[in-house]
Structure 1
Amino acid sequence: MTINERAARTRRFVIGLWMLLVVSIVVWPFTGGGIGLATTAIALLPLFLPLPGLVHGERRTLRWSPLTLAPALALALTEILVNAPARTPAILTLALILAAFAATIAALRVSPRSD
């Protein structure tokens, strides 16, 4: 397997995890845990910023995209600690956030350097 094939496969994995993370946050208000639409929007909207760059395979986007995970991370941790009915979806979201972060770093490591 060449470097480009490995980078493309890892990038597809990152995009898949990113989409799973988006879906897990979208269902927050519908799980009955008391997570409102405003909280969901704050966690969700930053995740759309890196998607065009991830789809195009831009290395620069891989560098800054983990920063967009911060609002979802903070809100998922808060919901885990203080909102017992929302713990299950928040734990799932937290696991997906950590997986997306690790996959993004892995994709950055295997992507060919352009600079």
Structure 2
Amino acid sequence: MNAVVEWLLVSIMLLLIDIPWLLLTSESSATVIKGIQGSPLKFRPESALIVYPAMGYLLLKSRSMGEAFLIGLAAYLVYDFTNYATLTNFPLWFAVRDSLYGGLLFAVTYYLWQKIKKLN
């Protein structure tokens, strides 16, 4: 399979797998964001055009499900703990939960991607 096609497919998979988590945690995330910025969360969907392809690129660097977990964990740790370090009201529990989820998202996506590749 062409590398660009793989990259696009993995990026789309990450988005699709992420949607249930985003919906499940939307209320707590909105509360955290409002506590930080003093106004309601305003989602900018165009950001997904940058974020998911970047995450797809990182995921394709993984050579195992464990490595995928660590790459996802590291990516989310950088984001979440930069926020924790710089935003006074960014809660530690939120940073930990989100970082662990990043690892899980990458690991699950890696696992499913490997299953799909075996079908071809």
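Values quoted throughout were computed directly from the atomic coordinates according to the rules given, and no laboratory measurement underlies them. The structure displayed is predicted, hence computed values, not measured ones. Cβ atoms are built from the backbone, for glycine too; each structure is taken alone.
Using the calculated result 16.8 for mean count of other Cβ atoms within 10 Å over residues 41-48, pick out the matching structure from 1, 2. Of the structures listed, the value fits 1.
Each of 1, 2 could give helix-only ellipticity at 222 nm (-39500 (n - 2.57) for each DSSP H run of 4 or more, over all residues; to 500), but the derived value -27500 comes from 2.
Among candidates 1, 2, the computation of relative contact order in percent (Cα under 8 Å, 6 or more apart) that gave 31 used structure 2.
Ranked by FRET efficiency 1/(1 + (r/R0)^6) of positions 1 and 81 (r between Cβ atoms, R0 = 30 Å, to 0.05), structures 1, 2 are topped by 2, which has the highest value.
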